[in-house]
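Structures are listed in the sections that come next.
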Structure I
Amino acid sequence: MKRAYIIHGWGGSSKEPLLEWIKEELQKKGYSVKILDMPHTDAPKIEEWVEYLKKEISSEEIDEDSIFIGHSIGCQTIMRFLEKLHKHKKVGKCIFIAPWIDLINLEPDELEIAHPWINTKIDFDRILDHCTDFVCIFSNNDPYVHLDEAEKFKEKLNAKIVILKNKGHFTEKYGIEKLPEILDFLK
């Protein structure tokens with residue numbers, strides 16, 4: 001069975017219009033879709049978010065027909081989840097919207113929350129043991145994710161990079177409720 005798991009970003013929820021739209025589009029393509037509501041979304045912690053994924057997603061249901069879609073810190077969560085998967089588990093694809101390793105323009109309280117995410121090493125080789133098909137979608141005017149991040153994902157994960165114009169951080173605040181460009185990668 002084709003399964004998709006969608007992980008929202010910092011301060012987000014499963015009710016975001018873009019994520020609900022992606023869910024509907026995936027269901028039209030025959031996917032069983034789960035959008036998770038992550039805990040303590042306004043102050044996300046690595047261990048808590050990764051453990052939540054482990055609890056909500058049975059490793060038995062993950063296979064090469066599974067895809068993961070993340071937004072912002074949700075992308076980091078997916079990568080850190082993949083690092084810890086059982087050795088022989090593979091997923092079909094990861095689609096990351098506004099992914100980052102480093103962030104820009106944070107307020108001091110935001111920087112305190114982001115610090116562990118930015119400074120805790122990610123084992124990209126281990127991630128590649130579990131998935132080799134990555135698509136990373138960036139916006140040329142994202143106030144938090146600099147376009148330099150695209151090169152990092154290309155280098156570390158051999159990701160296909162898509163740079164869109166004027167999508168901000170891909171949230172409702174920036175008028176983003178649909179992302180038709182993502183449909184090319186949902187085959």
Structure II
Amino acid sequence: MKTGLYFGSFNPIHTGHLAIAQHILNETELEQIIFVVSPQNPLKEKLELMPAKKRLAMVSLSVADNPKFDVSDIEFELEKPSYTYRTLRAIKEKYPENEFTIIMGSETLEQLPLWKNVEEILTYPILVYPRSQKVNIPYPENPLITILETPLLNISATRIRKMLEENKDIKYLVRDEIINLLKFS
């Protein structure tokens with residue numbers, strides 16, 4: 001099965017993540033997308049992350065109504081911090097029959113040179129959704145990296161967390177099912 005792996009902290013997952021994932025399903029040969037929740041991204045401060053199990057629950061609730069979306073907690077079982085190359089090895093071992101493609105935003109692509117064992121990651125097809133008009137590609141010679149034409153959605157988890165701190169309404173930015181989880185954390 002052609003499977004997209006959408007890695008992220010999802011701190012929190014928002015409608016932008018879901019819209020991009022659906023757009024990618026509509027416009028590519030992928031048959032499903034698995035949201036891989038990272039308990040601890042090595043490039044993010046641990047203090048700014050909501051509890052991992054809570055983020056996993058929010059992703060599970062957000063994707064439950066789409067049969068082509070799934071969620072994985074495989075990184076919860078792996079050594080911390082979460083390194084993508086280790087996750088890819090574990091997922092490939094668990095699902096050897098699947099063909100995997102990595103999904104990431106352009107800001108993540110720009111950080112790719114900082115990742116551990118990036119050479120191994122670059123052996124997978126990578127679909128990149130732009131987060132701005134200009135995308136800097138650190139590996140322009142790699143034929144496995146594809147910059148997609150996707151809607152530019154200016155929704156960020158950082159902004160949603162700030163809005164919550166300011167007691168602002170986040171309706172339509174996150175699924176209704178998770179608003180209470182966020183408000184009463």
Structure III
Amino acid sequence: MITENDISALFKEQLDMIRDDGIRDMVVKAWQLGCTRGGWKSLDDLLKMPFTLLTETHGVNFVEHTIAVTEGARGLALAQVKAYGKMPYSVDMDRLIAGGLLHDVGKLLEIEPDGAGGYRKSRSGKCMRHPISGTVIAAEAGLPDEYLNMIACHAKEGEGRPQVVETILIHQADFATFDPLVQKSKGLLIE
């Protein structure tokens with residue numbers, strides 16, 4: 001069983017950036033709930049999980065993707081803070097880091113081992129995409145609505161919907177990690 005201590009160690013660097021202890025604890029709780037409900041029994045299993053079934057991941061796993069999106073969204077926010085003479089909106093860094101860590105937490109329910117060394121969409125994943133299941137998990141962990149917005153609206157489900165600014169930054173970082181792999185898989189990435 002994957003414990004809250006396991007999750008805390010796995011994402012220690014990013015979790016340490018969240019100043020609000022309560023939010024940090026809720027993020028860890030959401031991840032642990034997702035692991036339990038998704039049937040993920042060990043960190044080794046979790047570290048083998050691909051972050052998507054939609055394209056070849058070229059070895060990028062779910063945890064690496066989660067960290068890259070979190071750090072990428074943070075980098076986008078810090079670049080704006082540094083470059084803009086006056087920020088036209090504020091970015092809540094606790095919310096941004098937490099949202100980056102949680103944006104795909106629903107994939108813990110959406111993806112499962114196929115029993116033959118690969119992965120497939122689970123029954124839960126066939127019933128609802130990860131932005132929906134992830135929002136449910138995060139709500140159960142006690143996270144406020146603005147945090148739920150980042151999970152629910154980070155992908156196509158959020159198109160045209162009101163979003164907190166952190167959702168937009170996470171969306172951009174998410175697709176910046178996904179689109180190059182799609183292009184590479186199609187032979188369209190100029191390297």
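Just so it is clear, none of the values below were taken in a lab; they were calculated from the coordinates. The structure displayed is predicted, hence computed values, not measured ones.
If Rg and Dmax of the Cα atoms in Å is calculated from each of I, II, III, which structure is the one that comes out at 15.1, 44? It traces back to I. Computing Cα extents along the principal axes in Å, for residues 28-139 alone across structures I, II, III gives 42, 31, 24 for structure I.
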